[in-house]
Structure P
């Protein structure tokens, strides 16, 4: 059974439309979704998370149809580009927030995330204000918060795009390490070939609301049947951020 299976998805958002998107992410697979700005990547993520209502098609997670479910019932962990942390809460309170709002006590929540905190090396930051964190630290905290509820799918929306190059490489390494440790299916939006090579098992390329290519990165680059694929991989990394 696939972790995520999107079939015939169509969605209208103003003048832009996602059209007949078919996408599969296997169990424990790290899938990088690529494409130039305006290709439909973020809209596709919103439809999977439940933030945009699809017009046609199906979205299944672990075999369960989730197209009509509210976002909180979809068992998805989401990390936005800026991390989306709550500035009035400490690092620890940010991490346990998804558990506390579902009725778990703070004490029990802290126990549940102890191993996760250690895995990401966040022990020394727990009582710190999120305002005092570096960009890389913010993304680690956002990742910990997304994983705290043990979701069936992890969605990362350009999680390292705003970071400097050394930090970007470090966080990509952390993302891949943690993803493999948890064995969680992951959908990661990026523009950079280097980033995709570092984290992904397979990639997909979006263009004008369609998924025009998918497969192992080397295979997609080598075949390059669609013009959008050739243009994407002939451009310098991250120029379309």
Structure Q
């Protein structure tokens, strides 16, 4: 592939042009290029505890990012939900690797707009259909796709391979990952009851917990870490 600005040849995995420094659009793959983990189990308590520790260590920045996330989604949730989820995970990944993370990181998810948008739309539809089958199937479906946005961000997968990859992780322990989802929903309910403001703490705890779980179970690509 070639740089869109100067025309220099760049590798398919390059995030910026080595000649002029122009950011390059992500290249999405049509199929997973990774090996799904086998026999993994959800570690709900440990992941949420680690998420709580990270968020409370930099509470002000996490609350600010969450406030922007909520406000933007309240205006155009259908369009922004997926990309902002990717951006939120990007922010959390930077914090996880002790890199400088700014509020603008939230909007870098729009570099992955199409796969993130379609994934969010399909997940919403699947969860709604699952919920119609007596709620529990909807919860299982929601847990199946919790890692989708991380696969889009980290491995640059298109929406369907990313959804399949997330399912490949969760199918090792449907029950455990559904409990993980319910636990995160529970703490967000508590955040809502705490004068709603508590959501500015509990929402990032949930996103960080998912990011940490992904790091442990799947692992980030070196190119992703290098580009943080």
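Laboratory data are not the source of any read-out in this text; all were calculated from the coordinates shown. These numbers were taken from a predicted model, which means no experiment stands behind them. Cβ atoms are built from the backbone, for glycine too; each structure is taken alone.
Starting from the value -21500: which structure in P, Q was helix-only ellipticity at 222 nm (-39500 (n - 2.57) for each DSSP H run of 4 or more, over all residues; to 500) calculated from? The partial results should precede the final answer.
Numbers: P: -10500; Q: -21500.
So the calculation was done on Q.
Give the label, chosen from P, Q, of the structure having the highest value of distance in nm of label points 7 Å out along Cα→Cβ at positions 59 and 211. Show your work: numbers first, answer last.
Working: P: 1.3; Q: 1.9.
With respect to distance in nm of label points 7 Å out along Cα→Cβ at positions 59 and 211, the highest-scoring structure among P, Q is Q.
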